[in-house]
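Just so you know, all these numbers are worked out from the coordinates, no wet-lab data involved. In this text the structure is predicted, and so the values were computed from the model without any measurement. Cβ atoms are built from the backbone, for glycine too; each structure is taken alone.
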Structure P
């Protein structure tokens with residue numbers, strides 16, 4: 001996504017992503033894919049569309065807003081510390097407990113970039129933003145609750161506040177057993193939890 005973390009799109013499209021960009025076809029692909037998403041969401045009776053996995057995320061939001069004025073358009077963000085794929089879980093957990101200062105600085109940089117991404121997405125047409133960062137396994141949180149309270153959730157609150165400042169809602173998606181950290185998660189001001 002332009003102005004937003006591009007890693008998912010680059011993973012999904014791989015070499016095709018680079019060819020689309022160099023040939024100028026990313027807008028064509030974006031327009032087509034958003035159209036398919038909008039038609040699908042409309043047929044299923046959804047109230048919201050989240051245009052993802054497209055070469056140009058900001059353009060996708062603009063297109064969705066234009067062709068689906070009756071649907072809420074959802075942007076995406078993520079800047080806190082989560083372990084979405086688990087492939088580097090042990091390494092991340094170890095770093096949190098052995099090099100917390102560096103992790104906190106890196107998280108601050110990601111959050112600042114995410115806040116700018118939220119602003120850009122709202123300007124492009126997003127009515128709401130979702131953060132899909134997993135904080136837990138089914139057994140419980142990745143870290144002890146104090147790590148969430150003192151490190152992760154203050155950064156999440158910065159993103160929530162930025163969304164609210166732009167006049168949109170902030171939805172948090174996370175998997176797992178949230179009970180040990182739920183109260184502190186809710187205190188960040190998120191508008192909904194999925």
Structure Q
């Protein structure tokens with residue numbers, strides 16, 4: 001037996017094993033891509049928050065009776081269209097809406113049209129109660145970690161004598177690019 005065909009077969013076998021079980025290794029530019037994505041997401045949110053509503057609540061006779069699913073479907077469509085969000089984030093967003101709707105439709109006594117959920121008190125995208133112009137340009141990022149196909153960080157801003165609370169964001173590498181997989185304000189455990 002000639003050594004060349006055997007060597008070629010071994011190399012081919014190793015290459016096919018590496019392809020089948022290959023994991024993406026962290027890349028030098030990942031942190032830049034992730035921070036750029038983070039800023040793009042917040043620019044997008046700032047531009048569209050007036051036309052898109054997170055969990056628009058239907059109110060009848062001063063009582064909250066459920067989530068407006070027409071509004072929710074428009075928002076879900078817009079989230080998908082951006083190509084910024086992972087399938088995990090989109091699925092969690094929909095699950096969160098269903099949980100809120102379930103709480104409202106089964107509430108006994110009915111919930112008055114007042115603050116009952118965190119997203120009605122503060123912006124779930126930031127945790128802010130007031131607006132802060134161009135806040136994405138003021139991020140201080142801490143606790144940045146990255147792996148082959150996931151990353152996480154915390155951001156906060158300092159402005160006019162106050163500092164925001166740290167806000168956790170997680171990312172996943174999906175379909176060839178980084179996407180937002182988790183925003184702290186949309187954590188199902190907090191509702």
Note: helix-only ellipticity at 222 nm (-39500 (n - 2.57) for each DSSP H run of 4 or more, over all residues; to 500) at -16500, derived from one of structures P, Q, originates from structure P
When mean projected area of the Cα convex hull in nm², for residues 39-142 alone is calculated, the result is 8.2; to which of the structures P, Q does this value belong?
P
One of P, Q was used to compute distance in nm of label points 7 Å out along Cα→Cβ at positions 71 and 111, and the answer was 1.3. Which one was it?
Q
With Kirkwood radius over Cα pairs in Å derived as 19.3, matching label from P, Q
Q
Given 11.6 as the derived value for mean count of other Cβ atoms within 10 Å over residues 127-134, which of the supplied structures P, Q does it correspond to?
Q
